[in-house]
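Trainee: These are the structures in question, set out in turn.
Read the figures in this text as sums done on the coordinates, not as results from a lab. No experiment lies behind these values; they were computed from the predicted model shown. Cβ atoms are built from the backbone, for glycine too; each structure is taken alone.
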Structure P
């Protein structure tokens, strides 16, 4: 029992020391704020002696102007109504005028002898610093958010404008392709009349000059007809589901030989050689193959050396057949190779006087795709070769 009493109570001197040197400021005031008692901790914080404060100063006198206003408008009414105030942060002025952020807790007591307040005060330097940093970070975050939102709005405007421009471009492209298809289709009839008339005129007796003029007219008509066919196929490939092909058994070598013979007439003065390898029947669209050979030879004539032959090779093996067209001359630039089969693409070394809209190789690729095949190009050491590789059997080509 004696040991329990010793552990539960402190000597009077120790209790007084604990009060004076507590980890917080401790004050007792009257209801009007007059300080009745203050511990050494609080006095040390504010740089004053207890004698300067007890009975001579009010708590509100030690506060900043904002704190005094708060004490009058909030502190006093709250204590009167609810009997306590907790976690109130106010600035207390040091003797030298420095504001010290402190957190106040107060309890109101009433007895027969009167009313008094007990205050516990804590320095809030670290908390104040944390709150300032938190406020700065919040302002920084709000600034970043505002910039992000502004960027999002600008991006939305840019995307809206991009979508509008894209729609306009697509409409224009569709209109241009449809117009090109209509015009190309309508041009076929007058060209057919010109070609027929040229044939009929050639059946009569003509002078050498007339024959040369008629030959140039026939060649020009053939080139125009080929160009219109490319334009129509381009439109079909872009607006439809690819080129249409009619598959049938063909004699590949005979078809290529006949096509090469016609091209010799169209490109008078240029050497076009046909080579063949392998034997057997193939399944393909004869019209499309003739068109492919014409486009590849025209490309070789345009970009190849004029004094070198264009070599057309037809080859057949067990499962595939191929048509290759090669020419000598300047090689194709490496940066152009990946885009060579794109529409409206032309090389940089075309022979003077040649004209093309850059659809020939695009049509060649589409013809190969329509046969479930492919087309490749190699260009090195002064030679360029285009090779179309197609399946022989109908079930793989269909």
Structure Q
């Protein structure tokens, strides 16, 4: 069974479907750095299948560069990554590329969701005078792919704020539109934490299926998740602000949780992207205060920060500008690419924001998942942006497995 991933990002949703046994026909994504990430992940899966992971590990260690890594991969595999914005102007060329890739095969699923910032509560605060933000209409372009390829099922992921954005207008329009193109549509608010992800991350999962199918919204088996942030970070070496080494060494052996979820595999011989941003003295002082207060059960607010330390004069809006990552991390967001204030590492011995690898683990990405930049070896900002926008692969995998079982 195969699928197309629209607005694919770094491939978190796709990774889950691949692990569930689906085959990607195409990933469509506008961000160039994310497309390199998708290609590198395709390289990983190919080298894993052909038992040549030594080549991939050589890349992670920096012994070969990205161009050399890609030279070991059949070039046609990378045709599946289409670096083009989805739009009325571009869809024709995207369709032509997908048609070549799929050949005579049909498309079983379409997955993916348009950028969610325009629907989120934070996004609405920033865009309160932009109710006509064009991103809010991208579902129409999504529907054109449904009309052309008529997949059995589609999975449309977005933020809970979609239901209330502009008084629910877009939520209603989206469901009506998908029904008009021939799909029965239902949705539920699901929390990644209930799927084994160590993160309080609620997402609206809209699932549609063709009217001719005997199908219904899947009953997902959730779990009682007893794991916490300490289970995610226990084997990672300590960092100072601004540490940016290509590779690190694990502090301890793997743990039952990391092995069970395959976040860390036995074949992972090198730790990459355990890097963190530098901070100025004032921010470090605020971080230290935030961690001390958190230890006392107090959440720091911008209006309670001493005047001598406060870096933002606004003490009425965005009071939780500084936030410590607790036992169950709060929702990872793309804003982490701009600063680390909302994701402060919870330790008085490591005053800093979380690293790229820690953010990736919160999202349940495996350690062998490498986040690229437009230039060689990627960069911290691009990696944080891709991670913050992603669907947790562990949640995606369980959704994919249930859908597959129900379709077969």
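Trainee: From P, Q, which structure was mean projected area of the Cα convex hull in nm² = 20.2 calculated on? Don't skip to the answer; put the middle values down first.
Mentor: Details: P: 46.3; Q: 20.2.
Value 20.2 for mean projected area of the Cα convex hull in nm² corresponds to Q out of P, Q.
Trainee: Can you say which of P, Q returns -16500 when helix-only ellipticity at 222 nm (-39500 (n - 2.57) for each DSSP H run of 4 or more, over all residues; to 500) is computed?
Mentor: Structure of origin is P.
Trainee: Determine which structure produced the value 46, 24, 16 for Cα extents along the principal axes in Å, for residues 89-152 alone, calculated from the coordinates; the candidates are P, Q.
Mentor: Q
Trainee: Work out the source of 14.9 here, i.e. which of P, Q gives that when mean projected area of the Cα convex hull in nm², for residues 33-232 alone is computed.
Mentor: Working: P: 24.8; Q: 14.9.
This value belongs to structure Q.
Trainee: Which structure, out of P, Q, was relative contact order in percent (Cα under 8 Å, 6 or more apart) derived from, given a value of 20?
Mentor: The read-out comes from structure Q.
Trainee: Right, here's the next one. For mean count of other Cβ atoms within 10 Å over residues 17-24, which structure out of P, Q has the highest calculated value?
Mentor: Sorting by mean count of other Cβ atoms within 10 Å over residues 17-24 in descending order puts Q first.
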